[in-house]
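Peer 1: These are the structures, in structure tokens.
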Structure P
Amino acid sequence: MGGFISDLSFADSVEPEISEQSAVAAAGYRWGGGWSVRGAAGAILGGSLEHGERSHDIGLGWLVSASVSRNFSFAERWFASASFTTGVSRTSTQEQDALMAETVSLTATDLRLGGLVGVTLGERVSPYALARVFAAPVFWTLDGEDIAGSDQYHYQLGFGTSVRLPWELDLLLDVSLLGERSLSLGLSTEL
């Protein structure tokens, strides 16, 4: 489960704040040398686009992504990771309080490079600092006109932690406070 808040920028000074919530399931594979791949798919559960005096509800939608990463371990308890992710999502928007408001599509693409550095404490808790940069267009229809834009920030800075639970489960928390703001909470296990 997770969500994000950011500011978009389209032509003609249309700069809405976007917020979105989603639920995602992912599966991955690791092999030697610290390399791994992961695929994810999920549902957009809702959100909003706010600009000026206008507000648009974000409806149900879908998202998919694929990533490759390389993990590094050093100095016994320290670790780092570098990743590349690509993804796409599609949902719909409808303007609030508008007579005869039409439902229009909102499609976002994503190319993202990320890195994190952390330490494992007591074999159970692994806090980390993260940085991500990203780009790719967002497509929307506003007042009958198709427009393309992008995120205003193109980066995330934050932190997270992984906590080893009983039954071979890990609790994951990931928070970005600068740039695109996001929060995600999840569970993971190895099969």
Structure Q
Amino acid sequence: MNVIAYTAKRYERATRRVVGRRAVVITCPPYDDGYFVEGKIQYGLFGNYDLAVFNLHGFPNLPVWLGDDQLIAMKGSTLSSQRHFAKGVFAINCNLGDIGHPMLQCLWDAGAEWVVAGDGLNYGGTMWPVGTDILLRWFRRSLEGKTPEQALVRAKKIARWVAPQFTADQRLALRDALKFEVHRN
């Protein structure tokens, strides 16, 4: 499976640990929204992959994702303009799973068929996988030959099974990740 991940720079190490060795990982900074507009070489970049992973900062009802230092990683309008996009998305970003979130509509406009996301705050790690990162690891490994819904059920089962070996804080972060759902256009 071809995977691309776009992550805030501070989450890069944890993200690399869960997306697979062959995944392409880009960070914000140095990348920002301006790299993905029409006419730039990165325009349409996400269309070359089966799964796009986003690990950026999301906010309730705002059509924008931020990277580190409040740098605009992706505007809704830029995301919507991508006419060739990965079939599936796994987003660690906070609030994307909220009912009616504008960035979810932007992913549909871009051509995503399904999105795995959680509502409210979602927690991942900076150096090591925590919470939603762990769910992503097992989701990605379970996806081959399965529907996203089947892969998510399996990933949640495995995450619950490995949870006792985590610290209390890690288990709390994982609890929030277990509320993730598959959204379909």
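Values in this text are rule-based calculations from the coordinates and carry no lab data. Note that the coordinates shown come from a computational prediction; the quantities given were computed from them, not determined experimentally. Cβ atoms are built from the backbone, for glycine too; each structure is taken alone.
Peer 1: For which of the structures P, Q does the calculation of distance in nm of label points 7 Å out along Cα→Cβ at positions 69 and 101 return 2.6?
Peer 2: Structure Q accounts for this read-out.
Peer 1: By the measure distance in nm of label points 7 Å out along Cα→Cβ at positions 21 and 141, tell me the structure among P, Q with the highest figure.
Peer 2: Largest calculated value belongs to P.
Peer 1: Any idea which of P, Q comes out highest on FRET efficiency 1/(1 + (r/R0)^6) of positions 53 and 109 (r between Cβ atoms, R0 = 35 Å, to 0.05)?
Peer 2: Top value of FRET efficiency 1/(1 + (r/R0)^6) of positions 53 and 109 (r between Cβ atoms, R0 = 35 Å, to 0.05) goes to structure Q.
Peer 1: Please state which of the structures P, Q yields 1.7 when distance in nm of label points 7 Å out along Cα→Cβ at positions 117 and 133 is computed from it.
Peer 2: Only structure P yields this read-out.
Peer 1: Further, regarding this structure: A value of 5.3 was derived for distance in nm of label points 7 Å out along Cα→Cβ at positions 13 and 29; which structure in P, Q was it taken from?
Peer 2: Matching structure: P.
Peer 1: Taking FRET efficiency 1/(1 + (r/R0)^6) of positions 61 and 157 (r between Cβ atoms, R0 = 30 Å, to 0.05) for each of P, Q, which is largest?
Peer 2: P
Peer 1: As an exercise: Cα Rg over 2.2 N^0.38 Å, calculated from one structure in P, Q, equals 0.94. Which structure is it?
Peer 2: Traced to structure Q.
Peer 1: Can you tell which of P, Q yields 0 when helix-only ellipticity at 222 nm (-39500 (n - 2.57) for each DSSP H run of 4 or more, over all residues; to 500) is derived from it?
Peer 2: P
Peer 1: To which of P, Q does the computed value 21 (relative contact order in percent (Cα under 8 Å, 6 or more apart)) belong?
Peer 2: Considering all the candidates, the number was obtained from Q.
Peer 1: Of structures P, Q, which gives 2.9 when distance in nm of label points 7 Å out along Cα→Cβ at positions 5 and 37 is computed from the coordinates?
Peer 2: It was calculated from structure Q.
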